[in-house]
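Structures follow.
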Structure P
Amino acid sequence: MSESVLRGKRAVVLGASRGIGREIVRRVREEGAAQVLAVARSRETLERLASELPGVRTLILDATTEDAPRQVFNSLRPDVLIICGGATPAVSPLQDLSWKEFAANWDIDVRMSFLFCREALRAPLAAGSSVILISSGAGLGGSPISGGYAGAKRMQMFMAGYCQKESSRLKLGIRFTALVPMRIMPETDLGRAAVQGYARYLGIEPAEFIEGMSDRQSARDVADAVVRIAANGEDAKDTVISVSAAGLARVA
């Protein structure tokens with residue numbers, strides 16, 4: 001992929017300080033984005049990111065607050081908005097969870113997605129803009145010991161479809177896409193927590209659990225997929241796309 005794919009574009013990445021979000025910031029910068037705004041709650045990790053990637057702007061912000069979209073869009077109105085990050089779910093059987101633990105991903109991942117997708121339609125963002133929600137394969141296959149995580153990730157897929165219909169109905173020209181990494185990524189904080197939790201639940205070593213995983217994509221694969229989707233813009237046809245080691249695929 002050439003370095004001019006996103007040249008001149010303005011990109012905002014929510015949940016940018018670690019894991020997939022951090023890798024996405026690197027990729028959109030590599031692909032020539034004119035301005036990149038990294039948004040997260042942690043000052044320390046954002047400062048580290050800014051020192052590693054000169055020219056990337058940062059904003060310390062809780063993206064689940066009602067005013068967060070306005071603050072972000074006032075700081076940088078994006079051509080590409082990537083909604084990433086969220087809560088690390090409690091990895092335990094349902095009967096061992098409190099309601100607060102069960103609902104964490106609804107209160108954070110879904111709420112953040114809702115607020116920013118709603119503002120993208122209301123503002124609205126410019127025609128040709130892309131909004132990409134980072135979901136999870138758990139939303140397709142389930143995740144029986146992570147509470148409401150799978151349902152929250154499925155809701156992000158529904159939300160992309162709902163928003164795309166509204167964009168089309170209102171002739172806004174904004175593309176909404178849910179990107180679905182299909183496998184756990186042990187190199188991320190979320191992935192490590194999932195591996196350790198499932199290994200403990202199954203009574204095996206984490207390394208054994210990882211060995212049993214096939215078609216495992218990396219954070220870099222996800223970031224590459226984000227760039228491809230963003231580069232396609234209005235030519236993109238599907239609202240839910242999966243990414244695995246085998247590449248991208250349409251989710252029916």
Structure Q
Amino acid sequence: MANWQDPQTTGVNAATVGVPRAARDVGLRSYMLSVYNYMASGVLLTGVVAMLFANSSLINLIVNPATGQATGLFWIVLFAPLAVVFMLSFGINRISAGTAQALFWLYAALVGVQFSSLFLVYTGTSIAQAFFATAAAFLGLSVYGYTTKRDLSGFGTFFIMGVVGLIVAMILNIFLHSPGLNLAISAIGVLIFAGLTAYDAQKIKSIYFAVAGNGEAMAKTAVIGALNLYLDFINMFLFLLRFMGNRR
């Protein structure tokens with residue numbers, strides 16, 4: 001792959017021209033911290049909501065206790081987050097930063113309701129092990145994406161194609177019921193979202209230099225960056241849980 005320049009020296013807009021390097025670094029660290037604070041808070045909210053539902057009668061709202069089947073509310077909660085993601089991704093230029101933040105919290109809470117059903121399928125120990133393994137991997141990959149001088153942008157298309165391939169394989173396996181294919185999907189899914197974590201960390205770092213000095217743009221892109229990292233984390237967690245989790 002061709003050599004490239006560190007994102008800290010590329011994509012600099014007019015607002016950063018003439019600004020001392022130390023000041024730019026402070027601004028970058030503050031921006032990245034806000035992104036990761038949003039992301040971590042979203043994961044925490046998801047976990048709290050999931051445990052609240054799983055350990056109370058609220059779980060009966062999404063799973064029928066008599067039959068063990070998903071209720072109508074479960075299907076609403078399953079697809080509602082997709083609408084929130086589309087609103088954030090494609091409507092970010094038309095909404096305020098405050099609305100973007102509210103939508104992010106709503107998304108995290110809805111995913112938490114979904115995840116409460118995991119406690120009915122996997123043991124609590126398996127869920128905890130998968131979570132902490134994901135957290136450790138996510139931290140290391142984020143640091144790599146932030147610090148590496150290697151241009152990871154060329155991998156973006158590859159990873160997106162990989163996600164599409166995973167979705168196709170998962171739909172196909174609904175009909176095949178192949179344990180081998182399921183194991184392969186889980187392992188490949190972990191690798192793809194691990195790569196996306198490093199890729200997104202570097203992309204967010206580069207975006208900062210395009211929006212630095214524009215408070216509204218910085219606030220909005222921080223939310224979008226947090227959403228991307230949040231999606232990387234929860235998908236890596238889900239595939240890792242599928243791969244190593246013990247079912248009840």
Structure R
Amino acid sequence: MILAIDIGNSTTKFGVFEHEKLLTRFTLPTDRNQTHDEINNAINDLPDEIDAVIVSSVVPELNSSYEKFCEERFGLNPLFIDHTLDFGLKIHYEPRASLGIDRAVAAFAAREKYGTPVIVCDFGTATTIDVVNAKGEFIGGIIAPGISTLANSLFQNTSNLPKIELKKPEKIIGSSTVSAINAGIYFGYSGLVEKILEKMIAELGEASRIIATGGFAAFVAESVEMIGIVDENLLLEGLRLIYEKVSTRSSSEGFP
């Protein structure tokens with residue numbers, strides 16, 4: 001069995017695969033100061049028969065803790081995906097090392113699962129919308145504040161506006177401060193996403209499948225009709241696919 005770990009800025013996702021089947025999936029809050037012992041104590045739902053661990057991390061402060069956790073829990077050295085690993089995705093981005101590895105993995109997964117051209121919308125702490133062209137090449141995208149980040153910044157940077165719970169408004173004209181903020185964030189954000197997608201497709205010059213993933217994928221996709229598929233496990237699936245691709249290479253490359 002393969003354990004895939006996606007260490008994100010707000011949450012860390014775990015997925016256990018037996019071949020193509022996702023057996024277990026769960027999420028923990030990301031704590032940048034967490035030790036390997038704390039990680040081990042926080043996780044009770046993992047089988048002991050793990051054969052390999054593959055990790056995507058955008059929080060380098062935690063990499064050593066997860067490495068020690070995997071060594072002590074499973075007796076395995078995890079493979080951390082980085083820009084030196086060739087997993088079959090040609091990337092047009094400068095400098096390449098500045099591209100978040102989660103964006104690359106999600107783009108690779110979308111290409112493998114849904115074909116090309118494809119646009120990947122990842123709605124998390126930040127929102128990224130990335131494009132893989134008809135040739136199967138990553139050609140770039142956008143980075144914007146995530147919908148929750150936007151809502152929190154409004155609360156944190158004003159004196160009289162409350163913190164709200166994000167939910168779909170019944171109407172766009174809010175009759176209270178809370179409903180007005182909620183409508184502004186929800187409908188404003190859906191407009192932002194739609195405009196970006198429209199301009200991307202026009203610039204690309206070809207119709208594309210549009211995939212949404214990330215913690216707010218279903219919430220945002222409900223108001224953006226251009227989004228065709230919500231795939232909450234896209235990045236975990238991408239890690240599994242990368243493992244399968246790389247593990248077929250000779251052992252001389254140092255992969256188990």
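No lab work stands behind these numbers, since they all come straight from the coordinates. Since we're looking at a predicted model, the values are computed, not measured. Cβ atoms are built from the backbone, for glycine too; each structure is taken alone.
Can you say which of P, Q, R returns 1.9 when distance in nm of label points 7 Å out along Cα→Cβ at positions 147 and 179 is computed? This value belongs to structure R. Supply the structure label, taken from P, Q, R, corresponding to Cα Rg over 2.2 N^0.38 Å, for residues 35-170 alone with the calculated value 1.13. This figure was derived from P.
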